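See the structures that follow.
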Structure P
């Protein structure tokens, strides 16, 4: 099957980061086929063409390139240069946490520096910055180019039961998340051959004491777990966020029609009333909380 023209002309967004902009511009400028073009607005640091493929670098650190293996390999080499001295990294993240409909999905992914560099070069970044139309394709790439991965999906019905059970014990959402993160991380670690790896969790516990992260540390007996905001800057965490988002979107696709999704976005109260506040669709505590606000 021949690739479609749209796929060939695909615009691939990559987050270079401010620290990599100058290095990339130097690298791309040395390419024999590179031709610089005038910037089209004040936000562009570089606009150019390599082998008939357009490249734009923005002052935010974002780069967009028209699908081109030469450019991709340049990006991969740049990212690998920054990552090569690191250990394999296990990253975890979740999706559906802030959604009133659908499951709570947690994922973990283990990447070597080489795998992390490759995935970064094809646009793996925080799933919140990626259009839903690209999530499935990137999820396939991650699954094919990682040491190990695992996802855990808690359906709305199970979530409602769990939260009620946890609430009766004075516990809450972050305790459910701590358990879910620990499960997927443990599954991934059990598949690793190497003994040396680091663990990074996207921060879900913003308390000063970080009790939930301490709980995971004790549960897994892993003393060097890091957790911080915007941890999706770590390729393994970004990969986990994409796998989690992919599984969440698959659930929505299976359980709701496009018309229902549109109706839900426009008027969640009307849709919830129509389906009688179904606990198999809604995280009820989230929904009622959103109504109060």
Structure Q
């Protein structure tokens, strides 16, 4: 299976943003208030999947596994205290950075979500996630920020800028009382926003895994074609498990790379090996 070599950009970006791996909002960054709008399928305008960040309809679980290290809709990395028996209430935060890709043209409409989140792996029926979407619709690229407290519906973060080449940071943290804090930061434009707590309550969240994922969303019970995003670099990836903060490959927990493959042996998106320090990797588009 083809592996992608981590480029030197990862190390430059990691050093520039900070070495601790967690989401860091500088003092000069401006907090903006954004409206959240339910994602819906429309007959006119952008045909947006009902679920940006989870495989609704195909399975009762967000991640649709085709093997231990393969999934029909996820590509990236997962970390947990134990991947064989994920421990509930173990994960309290996850964060990471990526750059908004410029899509290559597709002959048809295609969709892609890039996100960080907690839960959803193995047999977890919940996900708490935030990220960006990059869709090729009607011969043009569309980008926007979104979040989802699956199995609740996804929401577009209206008014938050997402442009090609922007560096995006995102974090999901558990803050107690069944509530999560979801933050997204446009590093390039020095803007950030935090989702209102009223929209981030989950009484059923397992908090047993942390993820850094490129996803092919689902619509009308079918996984959609994956946008040709080329290659996306995740950097400064961090998680806190059982009160300890570390990289994806910390010796305190298990981790695993996930290749997206709807058809046995045909890869659609492939994660690279981890970069220096276990905080970075790239995901490479292979097929729709």
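Just so you know, all these numbers are worked out from the coordinates, no wet-lab data involved. These numbers were taken from a predicted model, which means no experiment stands behind them. Cβ atoms are built from the backbone, for glycine too; each structure is taken alone.
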Among the shown structures P, Q, from which was the value 23, 22, 20 of semi-axes √(5λ) of the Cα gyration tensor in Å calculated?
Q
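Match the computed value 29 of relative contact order in percent (Cα under 8 Å, 6 or more apart) to one of the structures P, Q, and report its label. Mind dumping the intermediate values first?
Details: P: 22; Q: 29.
Label of the originating structure: Q.
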I have -1000 for helix-only ellipticity at 222 nm (-39500 (n - 2.57) for each DSSP H run of 4 or more, over all residues; to 500), calculated from one of the structures P, Q. Which structure is it?
Q
Of the structures labelled P, Q, one was used to calculate distance in nm of label points 7 Å out along Cα→Cβ at positions 35 and 75, giving 2.3. Name it.
P
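Could you figure out which one of P, Q the value 4.8 for distance in nm of label points 7 Å out along Cα→Cβ at positions 219 and 251 was computed from? Working shown, then result.
Details: P: 1.7; Q: 4.8.
Computed on structure Q.
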